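Throughout, read-outs are computed from the coordinates displayed, never taken from laboratory work. Quick caveat, the model's predicted, so the values are computed rather than measured. Cβ atoms are built from the backbone, for glycine too; each structure is taken alone.
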Structure I
Amino acid sequence: MKVAIVGAGSIGGVVGARLAASGHDVILVARGAHLETIRRAGLRLVDHVGVASGTYHLPASDDPAEFGRQDLVVIGLKAHAIPAMLPRLAALVGPETTVVPGINGLPWWYFHAEGSALSGRSLRALDPDGTMFDALDPARILGCVVHFAAEVRAPGEVHHTGGRRLILGEPDRTLSSRLSSIGEALDDAGFETERSRDIRLDVWIKLLGNLSFNPIAALTGYLMNQIIADADVLDVIRAMMREGMAVSRHYGYVMPLTPDQRIDIARQLGAAKISMLQDLEQRRPLELAAIVGAVIELAGMADIPVPTIRHVHALTLARARALGIA
């Protein structure tokens with residue numbers, strides 16, 4: 001396949017390097033010192049999960065228009081960077097292109113082909129101008145939930161620090177040919193790829209962890225294993241998860257696991273540095289809107305109280321403002 005990685009940072013960098021290693025034609029869209037280093041010395045993947053390390057010399061630019069249409073476009077950007085980028089993807093996207101957003105939080109496409117009275121609706125927290133469906137035909141989108149951890153530890157150097165699991169699913173819940181073929185390509189690239197019949201359930205299962213662990217990591221500075229080891233902090237995590245489960249249940253998704261079972265999933269990431277803590281340390285904007293704000297918006301639409309989520313959101317937002325990254 002011809003593959004574009006738009007946002008070749010931590011998650012995008014790992015996916016791009018693995019697909020290149022398995023024989024696909026990969027181009028990278030990145031920026032700044034990371035892009036400069038990739039152009040000069042290649043993208044270095046440092047493996048911590050038992051697949052393979054390597055350096056990959058791949059075409060790279062900060063402008064998607066330099067490349068033609070692709071078979072697959074993987075979006076590895078932070079959620080708040082996607083609205084400005086979507087119109088710029090036109091050069092990459094043709095009538096047969098599949099776009100896989102490998103992002104945290106509630107995705108902007110959540111209500112596309114959802115099948116309820118809310119089908120086609122956008123949320124202000126995710127799409128404040130209501131333009132994202134116009135910028136990219138949502139029929140091009142294949143849903144994705146990422147369950148592996150990675151970090152950019154230096155310009156041009158991406159570390160795959162934990163996990164290999166990816167979940168793919170069609171927004172309309174079908175088992176399509178593109179779901180099968182892209183899943184096979186990712187399997188061949190060393191990922192453990194699941195084909196989901198209801199990707200929104202998988203979104204919620206991960207989101208329960210994101211909306212709790214991510215802001216808590218940003219507030220405390222803890223790695224995942226340190227959060228797991230702190231009983232008092234885990235009580236806050238459980239309260240946030242219970243509130244999030246009440247919201248998901250209202251919108252048709254009863255969680256098939258308890259807060260402690262969801263915590264056990266997070267425990268498998270070991271000493272991973274959670275993405276929101278990485279962003280805070282690098283003084284980059286936090287993904288609060290997609291990870292926490294969208295849940296608060298859904299709760300407000302349904303008059304569901306989420307006091308712990310609101311309090312942690314307010315504290316994390318204040319922390320970001322104090323650092324000048326909100």
Structure II
Amino acid sequence: MIRNQWYVVLESHEVRNKPVGVTRLGEKLVFWRDSRGMVHCLADPCIHRGAALSAGECIGDHVRCPFHGLEFDGTGRCRVIPANGATKPVPETFVAPAYATHEEHGFIWIFFGTDPGDTRPEFFDGLEHHSRLTLVDPWKTHYSRAMENQLDVAHLAFVHRKSIGRGWKTVSDGPRLTWTHPNRFRVDVYNRHENGEPAKLPKDVPEKPANTQHLDLIFPNLWQNYLTDKLRIVVAFVPVDNENNLLYLRLYQKFLTIPLLSSLFNRLFMPMNVKILHEDRRVVETQVPKVSGPDTGEKLFMADMPIAQYRKRRKELQES
């Protein structure tokens with residue numbers, strides 16, 4: 001995992017008025033909302049005897065351990081130890097590991113580090129007025145493998161030959177990659193039929209207008225397929241551990257604005273996205289090693305340039 005980054009880990013509706021225990025980024029975590037509705041995140045095992053805080057309850061702004069009633073605030077400080085009596089101060093060493101949280105766009109992020117400072121997570125622009133529908137899909141592979149698959153422009157004709165890859169466009173000109181931020185880039189795809197000419201170099205393919213179909217990646221775990229301004233696919237690749245991740249697949253559209261029709265369109269359109277996703281999953285889950293990186297020993301070719309750039313930047317962030 002990359003430290004000191006904001007990771008999408010849950011959807012907002014998954015944390016309500018009870019503690020929620022999940023495994024994310026290889027750690028057991030507990031989430032809860034305080035009396036104002038703000039989300040907090042701590043390590044789930046209680047620092048006293050290791051019981052799961054997520055099996056406890058919310059008491060005002062605190063989460064209470066089910067074993068001995070210790071109460072923790074959102075910073076991880078233990079505020080109550082019933083066995084010591086109400087008047088005895090809690091030792092300052094009773095502090096649970098805590099992660100800063102951010103909630104926006106119906107997602108919950110955590111900062112996988114110690115101090116986010118004044119940083120905030122990034123998200124894709126122009127989605128405020130779209131309706132959306134989310135599906136959560138488990139994959140038995142590391143999130144990096146699942147994520148880089150969405151940058152693989154050469155697999156379409158083979159993995160998706162009966163869906164989005166129909167037409168047998170096996171040659172990948174380019175592709176063209178543009179860094180729009182130190183932790184964000186855009187990929188323009190130029191697949192075509194075999195005509196006897198070698199694939200064009202990235203420098204030889206034309207720049208596409210901003211509002212045409214392209215792929216968009218935000219480190220550490222967000223990806224977008226920008227189909228049109230009115231239709232987008234967004235995926236949050238949520239790390240569970242080194243062999244599992246969850247894909248939070250979202251359909252965004254604003255073709256239809258009437259709520260009932262909009263909801264119906266989303267539900268009718270989503271099965272096709274799931275079908276495409278599972279075509280990918282069948283293959284990606286067979287890749288070894290499970291964790292991607294520049295030292296896997298794989299032999300990449302020109303169309304893999306977005307994957308190579310993803311791996312390079314990911315390693316830079318890990319080392320920094």
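Hey, log10 I(q)/I(0) by the Debye sum over Cα atoms at q = 0.09, 0.21, 0.22 Å⁻¹, for residues 102-229 alone derived from one of I, II reads -0.32, -1.30, -1.34; which structure?
Numbers: I: -0.32, -1.30, -1.34; II: -0.34, -1.48, -1.54.
It must be structure I, since only it matches.
When helix-only ellipticity at 222 nm (-39500 (n - 2.57) for each DSSP H run of 4 or more, over all residues; to 500) is computed across structures I, II, the figure -12000 traces back to I.
Here the criterion is distance in nm of label points 7 Å out along Cα→Cβ at positions 14 and 134, and among I, II the highest value is seen for I. Which structure, out of I, II, was FRET efficiency 1/(1 + (r/R0)^6) of positions 70 and 142 (r between Cβ atoms, R0 = 35 Å, to 0.05) calculated from, if the result is 1.00? Value 1.00 for FRET efficiency 1/(1 + (r/R0)^6) of positions 70 and 142 (r between Cβ atoms, R0 = 35 Å, to 0.05) corresponds to I out of I, II.
With FRET efficiency 1/(1 + (r/R0)^6) of positions 158 and 286 (r between Cβ atoms, R0 = 25 Å, to 0.05) computed per structure, which member of I, II shows the largest figure?
Values: I: 0.75; II: 0.95.
When FRET efficiency 1/(1 + (r/R0)^6) of positions 158 and 286 (r between Cβ atoms, R0 = 25 Å, to 0.05) is calculated for I, II, structure II comes out on top.
log10 I(q)/I(0) by the Debye sum over Cα atoms at q = 0.27, 0.29, 0.35 Å⁻¹, for residues 174-213 alone computed as -0.88, -0.92, -1.04: which structure among I, II? Of the options listed, only I reproduces it.
Can you spot which of I, II the value 29, 23, 19 was calculated from, given it is semi-axes √(5λ) of the Cα gyration tensor in Å? Please report the intermediate quantities before stating the final value.
On the way: I: 29, 23, 19; II: 41, 22, 17.
Going label by label, the one that fits is I.
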